[in-house]
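Novice: Just below sit the structures, each encoded as structure tokens.
Rule-based calculations on the coordinates, nothing more; no lab input. Small disclaimer: the values here were computed from a predicted structure and weren't measured. Cβ atoms are built from the backbone, for glycine too; each structure is taken alone.
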Structure 1
Amino acid sequence: MNKLSVDFGEFLMAAMQAMAALFILAVGLVILWIIVTYVIDVTQTQQTIRRNYPVIGRFRYFFEHVGEFFRQYFFAMDREELPFNRAQRSWVYRAAKNVDSTVAFGSTDNINGPGRVLFVNCAFPTLGQDAVATQPVTVGTDCKQPYTTSSLINISGMSFGAISEPAVLALSAGAKGAGCWLNTGEGGLSPYHLEGGADIVFQIGTAKNGVRDIEGNLNDEKLIEIAAHAQVKMFEIKMSQGAKPGKGGILPGEKVSAEIAAIRGVEIGKDAYSPNRHPDINSFDDLIDMINRVRKVTGKPTGFKMVVGAPQQVDTLLSAILARGVEFAPDFITIDGAEGGTGAAPMPLIDSVGMSLRESLPLTVDKLKQYGLRDRVKVIASGKLVTPGAVGWALCVGADFITSARGFMFALGCIQALQCNKNTCPTGITTHNAKFQKGLHPESKATRVTSYVNNMLKEVGIIAHSCGVKSPRALGRSHARIVMGNGQTKGMDELYPELEKIEE
């Protein structure tokens, strides 16, 4: 027994000596690192903070980096964070998870803030049993293959390449479950878009990916191939995007795999550029020509997406259409506001270019009425419309359909980590890193996409019923008031009086 006690004591003493040695070694390494780092910092000339505050100054950059992740959880108030605050994200998360989305005590929003939209509740709201389902709308009534859909909330353009394979699979299956359409974005039509069985809107970007020859010219044979897919219901020519009007994208050569090259019609391993505009569209007349070319070749509804820069642009467009004849008009126009998002764009464009959807959507709807084209041209609204209140506002203004990209990213699990442009998205949505992608399970996320749409429709319906109408599509400008600078409200129908009609 004494022998065992002696052996254990010797073992314990040896272990303590080893730990002490390791501790001394660790301390020595830390001291050595501090000395080396100190010398490096005081001799380098690139960063003033490190030169003036060697070693300690490095922590500034560490805290600056982790601050992006901690800010939304510990420091930001519910309604103050941008681009989307915690209250907005939380509503989307709850809707996507199909859990209770009610809140308690009172609103955390400032209902008296200028520009705030307040819906006009009716003294006698619509009873639940009197509510009706969203009515179908037909786009391209004069096309060989018009598109009729009851879908109100749809998925905006997000390219395969910009978002990951599992993200596209989840969106496709989720859209099918919700009965809404999925826009391909400018990266072409991938098998992952088709796999879920959803209706597809094929977007023709400035590089014409998927419908181009190797020189980048629009190719009619490729258009026919795409249109042959029954799931492809419409074609959208992308003129500009809310977050970066006048700027094209680039997919680095290391991301241009054989699969992506085949889908886009570009060369493997080479940078895939999107010009900052369509080289063959130099005027609205050229745009009308392309719309009619695509529509004639495919037989399907064709429209375009744009960011409005000034009211006269809309006048010039609609005047050009009237000069050619109503039959030359686009089947739809997607209006993207300057508040729209992207994976990567220069800050001056994100912050300072283009009209907001708040201004450009009512402008476009009113101008279409003024020129007698409103019944012919459907209007799709896009730009930060991720909650029922935002969607309800767009419907009151006059939008026929709503599209969203970032709302559906939140439904997939996006945490607004702001890593979209770095291939390090922690939720696997905007990265091609398999380590991050493995966390995104397409089947379960598809269910969230479907639930997000269904709960959005449910709560927009609640707004509509409170206003005394039977369905969201029945909302009009008399059902919303806008808070003015003096704190008083003014009816939306008063703010936007009907314009004098222009005859052909």
Structure 2
Amino acid sequence: MILDLAAADPDAPALSDDLGANRTRAELIDRATRLGHVLRDDLGMAPGDHLAVLTDNRVEVFEIYLAAILSGVWFVPVNGLLAPHEVDYVVRDAGARVVIAEPELASLVPDDIPVVLLGHDLDDRIQRANNAPFSLEDPPGSRFSYTSGTTGHPKGVKRAVPATVATMLALQQRLGQQVGLDGDGTQLITGPAYHAAVGGYGFFDLCNGAHLHMVRRFDASRTLDLITELSVRRTHLVPTMMVRMLRLPEAERAAFDPSGLQLVLHGAAPISLTVKQSMIDWFGPILTEYWGTSEAGVFTRVDSDEWLEHPGTVGRSVTGFEVFAVDDDGTRLPAGEVGTLYCHTPGQDRPFEYWNAAEKTDGSYLAPGVFSLGDLGRVEDGGWVYLADRATNMIISGGVNIYPTEIEQALLDHPAVVDVAVFGIPDEEWGEQVKAALELAAGSDDSTVEEILAFARERLGRHKMPRSVDVHASLPRQPNGKLYVRQLRDPYWEGRDRAI
């Protein structure tokens, strides 16, 4: 485990960020242990208590991650891009006893909750703290995640955890090894570590001995530079990042040598067939796609060679899961038919629970260990899973189900489209009509929109074509790739007694 790796090679690099901070393995273990005592002894937190963390990417994120596991505290990463009322909601709903916050974000924290500031405040507490190791046989802490809140209030979710700190740390190693996060060399953290996949995959790799380098903001050109400068072996990207990298000048792309990369993980949002094929052509067959959620982890996985044989799939079930589709009555569908996707985990009746939402938890389960999070899709022969869309995103026009993801992928294949969102708006005759919101490349104009629509007509059925288009300077997308659809959609439904 990470403790043994630190003992064997204490001076190996563990963490760094673009603020200039660096931690060796020994420094990581020492600071995480002392921080665990800060939580327990200085701040009076007990095992099972909740700690909110409000910060951008910096090395302390993973120190807190490890300290929470060691000390039995559950930590709640909070998205620093949330509005003040949203931060207030998450912190209060989670019942956070304390908040550790970046100084620039501390004003978002409710006044009646104690705040420890990252920087001198936290460092002084760590330096004064006890450094006695925690028992590896005690119950572990873990991560207490909140969903993105793109369609309503964020929902807190807790996953089931092993009985001891030792088994928890061993689990992190094993989960990393299952996806090629073997701890060899450097992983570049390009997305927000508060996101369950980005932070989780980073922590898996760290527990296997990797050096993690974190950037505060994604920049396509800088990412290529860092991969070269740091001899990066692994990274996690979301489709919008890939699109921006593919839109770089041809000369800049041609000058980049991707041969040192071993693995690019991606998920969190649907990807266009063209974008993925272009990334494989450029980077080589090193992309591994997954499908999963904050609630219960990763359900399917597919490497590049498998994807090339089954374009569009998100893979087959990983060990410990079975995926199948059901109809509206809960009956299993035959291969190839679209329905609600369910996952079965035979070893656990309740792999996750929603915090303070027993009804929502109950509604997620079809039977013990069988749950759905609202994704629609199909399972083909051989177990290959294909996503259609989220049930909440589906447009019903004239009684016909229309899946926005399919339309978004077709539009994104046009070189002038940098980002796209498709959603339903009111239509008196058809119930809903298809609306597209576009972010366009520099130099685009009204004629570009017409070219894009003509391009789409060659790829989409008539009923799927956008009836109208809005052009935006940028779309309200989180750094983790998730889109705030309701910010675009809700204004069209104001004053109506329904939102579908």
Structure 3
Amino acid sequence: MIDQLDKLLTQKQFPQAIALGEQLTQQSPQNVHAWLSLSEAYRSTGNCDQSIRCSKQAFELDSLSSFALAQYARCLLPAADYAAITALLQHGITQPELMNDKQTKWALDTLASCAIGIDNWNAALTYYQALLSLEPGNPHYHYMLGVVYSVKGARDNAITMLQQAIKLNPLSGAAYHALLDVEPTLVDQATVEKICINPALSASQKMWLHNVLGQSLQRLGRYAESFRHYQQANDIKRGMLRYSVDDDVDLFEAIASRSGPSEARKSSGAGTNIFIVGLPRSGSTLVENLLVNSGQVEAAGELRDFEVLLLQALDKQATQQLTAQDCSKLPHLDYTIIGQQYQQRTITRIPAGKRVSDKNPFNFRFIGMILQAMPDAHIIHVRKLRMDACFGNFKHLFASAAPYSCTLKELQQYYAAYDKLMQFWDRQFPERILTVNYEDLLTDPRSISQQLYEFCGLSWQESILNTATPTREIKTASANQVRQGMHTQAIGAWKPYAEFLNELWTGQL
């Protein structure tokens, strides 16, 4: 029957696999294979809770099974359970038979991906180094190590790994893209143009390469060609997505309609959580860096924890999305419990005595709920001028976030809905949200950073303005740009493209 269960999984007949798997685990509750297969059937259907239950059971039955370990970790990943996943990652690192056995390569690869999924870059480094030692000629492992080194600020190591990844796989668009981010002068535009017309390219490889050409040509001032490549990259990505901007617009309107007058008190100051929100690519990492320079704040990354806890409170799976229909239940949730759960989760990510900075930009959707859950929280809204914000999203190729950014029309609609919701939050929570204008921060960093520190209850000093931190781990796509320190190059970056951006001017923005 186990063979039949695995066959059903292979054929993607998941309901039948779940039925058979439940039968098998009841008949043979000590059968690790049955629990693992059942967990995969549930995971494939998006049932996060049941996949965790089954994979946990398999791991508890055999904690030395590399497959049980990896399956349990990847089932936990959508729930953003940092503490549990970190414990599993550490458990794997201490198992020599796992780290040095080619037969466990799938498990190692899965655990490495889980480490990146929770921003545990030290564990990711250990796992990818182990994978590379088992398979030195694998271009993917060189590429991933290049990404890890880039995040950790080890620039030379990142360059070495990414160049080797390209040497081993000259069609690796993702490796070219990562190398361009670390050191643009090492990416030859003519070479990339030749590769881009190779019929052997996959859609994904072509997508990354078009974005590389967009950036390269932008640096040369060839804006029409640059825009064409940005557009081609986005067209490919949009074709891969199942997304409707109308769903987001409806959600934002429903959130506002279900959020009553605020009773959130003014923050008491030190010791409280800090949320940095806004659109991606709008300067939030720069603000985060300023806060970290205080020595009192730890950058925890772009956390999904609040959204996951909100979904759980709504009896939804962590793999699901919040919808407009869910919002009727929002006023009835126990936000005190959500706040306690959030703080219990995030404290596992930071050193003792530090304050948590959560830089998930899309938490702007939940500001009202955050302030109900944690009345002392500090909300910092980082805002970039509309056209720079929109163009910055359009030209950046996000790995999975910001599906609205692939077309100018959807980008315009999303921005309008975001702007409307932020205006609503500002009216609802006066004095609870500090808006930091990106342009003001760059032109008057001393004054704006002093306001930022006063709002968060931090002691300001001149040294915090040094945001060029070449070796600090920066858990964001803009890590290499931020390490350059403050500069005004991004202000007005859209202007050379003005003739191509007419759709961003339409509608009410």
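Novice: For percent of Cα pairs over 37 Å apart, find whichever of 1, 2, 3 sits highest and give me its label.
Specialist: Structure 1 gives the largest value of percent of Cα pairs over 37 Å apart among 1, 2, 3.
Novice: Out of 1, 2, 3, which one gives -9000 for helix-only ellipticity at 222 nm (-39500 (n - 2.57) for each DSSP H run of 4 or more, over all residues; to 500) as computed from the coordinates?
Specialist: The correct label is 2.
Novice: If we compute distance in nm of label points 7 Å out along Cα→Cβ at positions 115 and 339 for structures 1, 2, 3, which one ends up with the highest value?
Specialist: 2
Novice: Let me ask something additional. So if we calculate mean count of other Cβ atoms within 10 Å over residues 99-106 for every structure here (1, 2, 3), which label has the highest result?
Specialist: Result for mean count of other Cβ atoms within 10 Å over residues 99-106 over 1, 2, 3: largest is 2.
Novice: Out of 1, 2, 3, choose the structure whose coordinates give relative contact order in percent (Cα under 8 Å, 6 or more apart) equal to 10 when calculated.
Specialist: 2
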